[in-house]
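I've put the structures underneath this note.
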Structure P
């Protein structure tokens, strides 16, 4: 599993995960986005293209996933 977020330098507003643990096929691996109300939802198509082309989503250490979820919850609470 690989995680990506748009956080930094400020709080994150997006969290995605790509179901891929190495080897080929990353560009076509299933992906999901995390949302406050519904949790992980799929399919998130073309997230790999967003990661490569836009540069807004960067790799995230799996240990930071819960922190990023909290940042998104806080952002949601104030919107």
Structure Q
């Protein structure tokens, strides 16, 4: 499936954030993982002083919940007979 993951789009001449693109990106995070660009580039050493810490933690929670809700166990095995 192909989708345009550009987050900012023009709707009727007005720029808006596309929720679908955000949701699709979060789904992709569940497969690839995510990292913080300012931590990776060593602009900051930790998240404690970051104003976006709360939102980043919520992103992690949303991705974890998505994985839990969309993962289906099709069979279970018992190795002890």
Checklist entry - For which of P, Q does helix-only ellipticity at 222 nm (-39500 (n - 2.57) for each DSSP H run of 4 or more, over all residues; to 500), calculated from the coordinates, equal -14000? => result Q
Checklist entry - From P, Q, which structure was mean count of other Cβ atoms within 10 Å over residues 8-15 = 7.9 calculated on? => result Q
Next on the checklist: One of P, Q was used to compute P(r) over Cα pairs in 10 Å bins from 0, in percent, and the result was 14, 32, 31, 15, 7, 2, 0. Which label is that?
Outcome noted: Q
Next on the checklist: Starting from the value 2.6: which structure in P, Q was distance in nm of label points 7 Å out along Cα→Cβ at positions 16 and 32 calculated from?
Outcome noted: Q
Checklist entry - If we compute distance in nm of label points 7 Å out along Cα→Cβ at positions 24 and 56 for structures P, Q, which one ends up with the highest value? => result P
Item to check | Structure responsible for 22, with relative contact order in percent (Cα under 8 Å, 6 or more apart) calculated and labels P, Q on offer | outcome: Q
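Only the coordinates and a few stated rules stand behind these numbers; no lab work does. If you're wondering where the values come from, they're calculated on a predicted model, not measured in any experiment. Cβ atoms are built from the backbone, for glycine too; each structure is taken alone.
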